[in-house]
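Scrolling down, you'll hit the structures one after another.
What follows is calculated from the coordinates using simple rules that are stated; it is not laboratory data. Keep in mind the model is a prediction, meaning the values are calculated, not measured.
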Structure P
Amino acid sequence: MFKPSFKLVSVCAVLAISGAALAEETVNLDMVNRIRDEGFNHSHVMDNLGYLTDVIGPRLTGSPQLRQANDWTLAKFEKMGLKNGQLDGFDFGRGWSFSSVNVTMTTPRTAHLYALPLGWHPGTDGPVAGEVMKVNINSKKDFEKYEGKLEGKIVLLSKAKKRSPGEDPRMPTFKRYSDKELAKRENFNVPVDRPQGPRGFEKKFLFEEDLYAFLHKEGALAAIKRSPRDAALIEASAYLYKTGHTPQIPAVSMSTEDYERILRLLDRDIPVNINMEVKAQYYDDDPKAYNTIAEIPGKGSNPEVVMAGAHLDSWFVGDGAADNGAGSAVIMEAARILSALDIKPKRTIRFALWGGEEQGLYGSAHYVRTHFGDRPVVDDETRAQLPSFFWFNETWPITTKPEHKKLSAYFNFDNGSGKIRGIYGEGNAAIRPIFESWFKPFEDLGAGTISLNKTGGTDHLYFQWVGLPAFQFIQDPLDYGARIHHSQIDTLDHVSEADLKQASVIMATFLYNAAMRNERLPRKPLPTEPPKSRKKKETEDGEE
């Protein structure tokens, strides 16, 4: 980092080494003005997001709605003038959707219970009625104590919600980062060794299929899990979507408040009976899911590439507006802005709307492993059954493909509809001065924090795991984590129009700058295998 106290001779030495690099980071402010004008005064971001969420609706991977969204977004890209559009297919499993659900407590009194089906579970084939039974099954060794006891029962699978003494269940529902909080994010967290190998949640992931097979064999009518949220917010995520491996009995996720009431009644030795009807169906005509890909071609016959992406799929309980219709709309709007301005980039600017993110980053994993680089399958037959997300960054060596050297950067957008406040640099120290110059024209929009720390959980990870520069933006949380994420109120009502316009403008500018640089963006060294002396450890089973 340069200091103004350097003597002239030092300055000259520095300039002799890196003057060209500094010069190439001069931002085209005329283009920034044009991007701002197009994005703020002629925006399509809310119109596209509205169609995606209000008209198409939720987009569960493998469902007809996601395929409809693939077709619609591809048509929109082509109408914008983008080239080489395609639907990029990858192996997934079964499609699924539900059309209605009704759950009612009939004894000791009548009460409507708020619940939604768990994904990829079958319908009830008409109403079913049964007595509720609480079970505590954590592994196969627990099966024996319930053999012969579950016939005709509706089984409660979740424990009571743990609360600290005096804990207030309410939480702040809307938040923007303060300057102090953003400054803290700039402090780098020095990496330390982390245990590798099977983790508790992986074992639970693998155990689910055995659990449902046991419940079906014992004649249980249905299962109920407690939603992990309060305030009647329902999260109904489930992961048994592979053909031949989906559950054989219906199951719902019930509001914490209704579920806890049932537990309290059972603790008083008061029987509880429930009527349940779920209408759901599978789609097995095509076991693939798809990414939507399109681009603005760069100059020459074989140009380098800059990419931006967001996941198009969503969960099904809401409309997938903030997660991640917002990100998809930002990517589409950035594409529209750059196309409307008729730019002629040096590098190809490629836009990707991923499928299968919610189940383990399937779409981006497929794309990276097909085009850029790969790693071996984990040497553990049990863990190899899991999505590669669970183990991909633990296997060696990394094998790069010819396109690996052509990708300059990948930019991802997937943390709700909050405006961009900065970017995670993923440990790439050389990127800081470049991004500082790119953010400079957006200080008036609250953006500029550069954290060299890593962030996870979304589609930039596979790019990082094969040694490519890939970045996720820092966004204001708004009420994303507090209420919206994976809940039934993830609808258009809970997104911020102003924030999405701001994000679209910054995304378009970052793509333009990356596409027009003389050189690729700098890279970290390709990851290499840790010392053999570092033993892998297993963590103990943990509570979800």
Structure Q
Amino acid sequence: MNPTLERNLLALSGRHQGIAGKLAGMAPDPGVSFLEAKSGALVPVMTRGGRAVRLHGLYDPEADGERAAPDAPTPFFAISYGLGAAWHILPFLGNPRLTGLLCVEPDLGVVRSIIEVADLSRLFADPRFTLLAEPEPAAAGRELPGLYLPSLSGGLVTASLRARVELDRPWFDACAHGVESALKTIRDDFSVQAHFGLAWFRNTIRNLPRAAGPYKPLPPVRKAMVCGAGPSLEDQLAEIRNRRSEAFLIAADTSLPALSSAGIEPDAVISIDCQHISYYHFVGEQARIPLVLDLASPPTVTRRFADLRFVSSGHPFCRYVSAKWRPFPAIDTSGGNVAFAALSLAESLGAETATLYGADYSYPSGSSYARGTYIHRYFDDRASRVRPLESSFAGFLYRSDPLAREEDERGFRYVSRPLEAYRSRLESFASRSRMRVIAARGRGVRLDLASPEPRGNGGRGFFGAGAASTTPERFLRAYRDGLAALDGPAAPAAVHLKRLDAASRDLWTTLLPLAAALGAGGEAEPEVALEEARRRAMELLDEELA
């Protein structure tokens, strides 16, 4: 075998066994040739449609790459569009601030031709390097969340091999679009972690004693009604009351006061917000109603209700608790709002259909929530001659993002970017759900939830937690001891965690949202933020165990 090809395939097979196997069994692209630069470096040339394009400069491509490499003072993750002979990205490897390098290339035949001649084994063997050679440009957007974690990876830079990109411009444009979309989701998630990471961790450890209790599972259901708290709920209460006997009613915590004011008692209430303000949705409500809530919910809420069903959301520490202590049912909270989580609960209960009420994802006629909900009581209690009720609602409506106004035969409404994102995620959930999701007619945005036929839901079953492996105190002590025994993270932290054994990596992973919260200012190095997260976590654990 060609020794250069052999070295490349061997280096690539360490972390990219599938790609290495494909490359070993395929023929090179006949349209790829090589020229020798004045410096002696080999430069690949691609011929397409009778036009020959060299992928790097012909004077000194190594020096060109050195000049173009970012002089990053902080940790960074790089994305390269195009591989070529890698002269444009090899200099990245010498930067100790590099935390990861993703290279996207649409044509494996081109890669095969290049690795027969150019020795890229140093690049392929570097644990920070990932090669994505796929004919589908959307693959990069799907892979990025598993590679780029802002709390560990730092900033992000791109390095485009311009000549290579121009040869397949539509593919690379589609790839870049998918990457940008994924980055928006990643950054939004990181922003949430930075805001709530401390509360998630603190609430979870304080909830474990209550989460150890013997709670009856919720029974399976066939039809469900799910209530959000949008203004349209006011118009839909009569329909909900008429259908009350035929479907299992799940109320978002925000909608509970409005339903209670109308004399409607739900079969279950769901709450996923970790903020203390969630408590006010339950003031004066019946504590006997089954409450489904995240392990990271405020203890003030968990202490108020007797009939609890804890669930595990996507927070790393919650997942760790569910895996290592007591298995809790998992629900999807990625939609960012409680109505989305309520639909996930309905699906977990086995519902074949779920009708959605009060899900406006907008402000119909300038209204934010249905009457009877907590915000109405809150503003009403604080109304005065100099600050009337209308002024408080207007301030709430215009508090952040610019609003877009839309109008149709049902009236007008305002839509914000966050509400539009919630709507999009809900529609995506409905498109892949095993159950049929139906939106009751309302005054909010129109939801694209069309499903031609009800789909059978194979997930029907009782909804409850498994047996705990030990007492909450013993679990927390073992977890604290595990954190204390960890070696401090070496730089770069993203690479250090990949090299750890699974148990140590799992422990550090539980601290990532806390690290995001403690390093939210952006000044702290990832290693420093992780170490501070460990110190703070152990401090909170000591307080709970005292």
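Here are some notes:
- Which of P, Q yields -8500 [helix-only ellipticity at 222 nm (-39500 (n - 2.57) for each DSSP H run of 4 or more, over all residues; to 500), calculated]: P
- Structures P, Q were shown, and relative contact order in percent (Cα under 8 Å, 6 or more apart) at 15 was computed from Q.
- Among P, Q, which structure scores highest (criterion: Rg/Rh (Cα atoms, Kirkwood Rh)): Q
- Of structures P, Q, the largest value of percent of Cα pairs over 24 Å apart, for residues 34-177 alone belongs to P.
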